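These are the structures in question, set out in turn.
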Structure P
Amino acid sequence: MSTVRIAAVQMVSGPDVARNLRDAERLVAEAADRGARLVALPEYFPLISGNETDKVRAREKEGAGPLQDFLRETAARHRVWLVGGSIPLEASVPEKVRNSCLVFDDTGRRVARYDKIHLFGFRRGAERYDESQSIEAGDDIVAFDSPFGRVGLSICYDLRFPELYRAMGPVDLLVVPAAFTHTTGQAHWELLLRARAVENLCYVLAAAQGGTHPSGRRTWGDSMAVDPWGAVLERLAEGPGVVAADIDAARIAELRASLPALQHRVF
């Protein structure tokens, strides 16, 4: 298949898990109606609250739980490959979670799991984040094969570490669920996404949290699809919605033939 439609869901999730799941279901349905065969949800799509311990209470054992059931059933219902943003799964210590991206194919079969490797830390005035306080880092690089090419997984802060994407080997699509802060997103989000596309001569699909959450937290949003030449194909600045674009295997092949940078790598 040369071209296929992909879509990113943007949300402004809050502390009400049931409401977030309803919103996610509606937006996945919208993406499927627009012809998407692969749909990505944002980081923390089922839960963003002002209390970091909420996600610890919501964490699930691998393979069982309502959040995983939701992803499995939604993928099968809409016949899409569903990249499940991230959900909290059990860690090796009781007070932490794994920030995990699960992928289900269009029959509801789980095909991949990626645990966020790079944990965000930031301090500027009163704005402070330290994910290591509640998240246990993953250590496995994950890419998987699909009917529309090889897909690499990452989450949010991972975007700042280009060596992660190089280590995946050549992929056709990078998926980046995120909840970038407004401060860092405004400065670097588009720049980093387009750079990762150009460096790897592949498409990038970024599904973001975007808006002011009930807790007062403000995320940048700007979900987008980027082509292998760095062009933004479609984007959504803020608020809930869907970004959709077509990826073209022939375009990837053409660009890699005309600019064989991946073959010219020395390190």
Structure Q
Amino acid sequence: MSRSVMMSELSWDDYRRRLADEDAIVLVPVGAIEQHGYHLPLGTDWLIATYMARRAAEAVGGIVASPITYGSRSQIRTGGGPHQCGTTSLDSQTFIVLVKDVLKELARHGARKIAVIDAHFENRFLLDESCFQATRELQYLNIDDVKIFKMQYAEALSQETREKAYEGLVFPGRDFEHGGIFETAIMIYAHPDLVDLSKVPDEDLPKFPPYDVFPVNPDWVPKSGNLSSGKHATEKRGELMVEEIVDVIVKSLQTEFRQD
């Protein structure tokens, strides 16, 4: 049997030993339960975060903690908003405390190198607060040798790779990539059985005003919930992006945790 990198598949003693003897990096995937149109599953964000974390863990000898599947509230202009059925979000305070508690528990059991891998844009600044509060409270407990790394999985994609991945297409801009080519191609490569391209509609890009209103106005968003079309997504486009993203994550982990 090959050695699993998934924390949920390890016995408690195997997990303890790998933390103590190998000083393993523990990667925490964070995503959301959020609509991604008709063709992608509600779990797209946490599935991508977990896939990226697993690939990185395999490269650095790390361990992937159970994913945090619920995320911060979907916003109209980046995620299509909270109104579609199935988009199940946490209040900001709940999310911050949930992630903070998980990080503290990992440290309490011996993890000293922790990496948060985020795949939901709206989580970004709340995760900053979770990581800050966790390190501060660990210091109160005299646990001051923990380092927490935090990264959006798609933080960096080279211009060259983006041009290849979008060859023949127009890149709509990162804010419009919800359910579009980027996420769809990655899911085709990582989880092809969960993608149904026959359900991708032809819709115009939304024309958002330069402000938000509350309660949200569902009419601002295309009916599918996508902010751009994923109909030209392919496995090859996904492979180009995924392999570079994994490489960036791995090299970033090696740099921050000083692995050769």
Matching 137 (volume of the Cα convex hull per residue in Å³, computed) against labels P, Q points to structure Q
Candidates P, Q; Rg and Dmax of the Cα atoms in Å, for residues 203-250 alone computed = 16.0, 41; producing structure is Q
Re mean count of other Cβ atoms within 10 Å over residues 67-74: value 19.4 computed from one entry in P, Q; matching entry is structure P
Comparing mean count of other Cβ atoms within 10 Å over residues 59-66 across structures P, Q, the largest value goes to Q
helix-only ellipticity at 222 nm (-39500 (n - 2.57) for each DSSP H run of 4 or more, over all residues; to 500) gets -8000 when computed on, of labels P, Q, structure P
One of P, Q was used to calculate distance in nm of label points 7 Å out along Cα→Cβ at positions 179 and 227, yielding 1.2; that structure is Q
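No lab work stands behind these numbers, since they all come straight from the coordinates. The structure presented is a predicted model; accordingly, all values stated were derived computationally and were not measured. Cβ atoms are built from the backbone, for glycine too; each structure is taken alone.
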